[in-house]
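Asks: Below, each structure is written out as structure tokens.
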Structure I
């Protein structure tokens, strides 16, 4: 089959598929423009969601790294470093502004996902904290164990 006819078949297939899609078809027939706009919109939301998830993971990371084997759930230990707490609060404020403030998020080519979906990324904090608290508990219980030797430096 010649290259041109295969390409034409493919183009007809995707044009038909595009016209049948109601998710992003808004102009009533310009598939290329609608697909480009839809792709750009989804990409911006994905970039915003990615950045939010990275920030949440780094917040969990700073809390995990606060102690080597002692539990972070001691109120004094958690609140004793005011600079760290203000840094976390500042980081949350900055990321919300970068992702959700109209105009500013356009400069950074991102858009905030629906707040319900953005809140879903917060699951990473308790997951990482729980995982590390389990490791710390094992290290406290078995001070000469393999987990202690491999994870405490």
Structure II
């Protein structure tokens, strides 16, 4: 099995890994998104997220979820390709798929120490914020890298 494939986990495996790492005293960081066309803005956000802890878990919206959020013609890249691209990044520890429109249930299952979103979000808009803060975790907004977005890249 290739190295990247070992980083692709089920929801249950993500939660188990998070629990085990926290028991070892590691700080687990979680972020999520569609990552439809992986670009420099995504990469910078993921690097910044990884720097906030010992491991970075990424929740990836499945194809149906992306269509529900972004509309017809999306995703541009299917979930298998998006999973692989994220798993191949050295600063991503694990990546897992979720099919709901909202990531809130996955955040509640994983229970990360730090929940991260890019600077195109306001703190009050971060889904899962209440869950993470309820057990003493924190939410971090990393700066947005202007000029990089999937929407701009595909001209929608």
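Please treat every number below as a calculation from the coordinates, not as lab data. All of these numbers come straight from a predicted model, not from anything done at the bench. Cβ atoms are built from the backbone, for glycine too; each structure is taken alone.
Asks: The value 6.0 for distance in nm of label points 7 Å out along Cα→Cβ at positions 18 and 82 was derived from one model only; which of I, II is it?
Replies: Details: I: 6.0; II: 1.9.
Label of the source structure: I.
Asks: Identify the structure, out of I, II, from whose coordinates helix-only ellipticity at 222 nm (-39500 (n - 2.57) for each DSSP H run of 4 or more, over all residues; to 500) was calculated to give -23000. All intermediate terms of the calculation are to be shown ahead of the outcome.
Replies: Values: I: -23000; II: -10500.
Derived from I, not from the others.
Asks: Upon calculation of distance in nm of label points 7 Å out along Cα→Cβ at positions 66 and 138 from the atomic coordinates, which of the structures I, II produces 3.3? Show your work: numbers first, answer last.
Replies: On the way: I: 2.3; II: 3.3.
This value belongs to structure II.
Asks: Taking P(r) over Cα pairs in 10 Å bins from 0, in percent from the coordinates of each of I, II, which one would give 11, 43, 38, 8, 0? Let's see the in-between values first.
Replies: Values: I: 10, 24, 22, 17, 12, 10, 5, 0; II: 11, 43, 38, 8, 0.
Corresponding structure: II.
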